[in-house]
Structure P
């Protein structure tokens, strides 16, 4: 039986990061006086909110790709790429909260990591189907 301990750990770290973006939004609501359910009104709050929502938008692409890569190819490599995704999201978070134009590097890192996971998993699945 195969084990996927590294991928499981990275999955939990990614979810922890996502949870922390939610905590950051709650802090920003309090700091900038943006009461729920409002999601607009103050630029610093809006950037914190967008980090959380953008992370949420990427999770359904990232997590299945991560796990399919681990199952069909390699747990440790999947985990390494998953860590790259998290690092990219952290850089994205720090940059975007400071200024919207500073988010590009982090976005690119996480997009490339997800792309490698997705394309690697897709190639492995197709290879197995054709074998």
Structure Q
């Protein structure tokens, strides 16, 4: 089996299913980081309920889609961001100042860049969604 970038696969599958106006989608394989990313997306209203199914083969996510995602993707390589440098990354990945969010992994878990800014912590960019 080829090494898959699980996050790139997750964002790609979400985007493709949203583009086809599907009500839900299944993503495999899964990872702990994938679960954290989905929680962050859910918290900000981009996806509905999701379920992690452990099938002993890498697992899968079953996700309810809310038709809220216009575009999303993984950011690779994972760029390190200082707590005061989110602005330039927003300009690079997001269409407008108040639209969408960068997904950041920090020492306090995975969160949107808005949360990271308010907590004044840096981290690594792992994806974006709007």
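Couple of notes before you dig in:
- Taking mean count of other Cβ atoms within 10 Å over residues 34-41 as the criterion, the highest value among P, Q goes to Q.
- Structure (P, Q) behind the derived value -9500 of helix-only ellipticity at 222 nm (-39500 (n - 2.57) for each DSSP H run of 4 or more, over all residues; to 500): Q
Every number in this text was worked out from the coordinates using simple rules, so none of it is lab data. Predicted model, so just to flag it, every value in this text is computed and none were measured. Cβ atoms are built from the backbone, for glycine too; each structure is taken alone.
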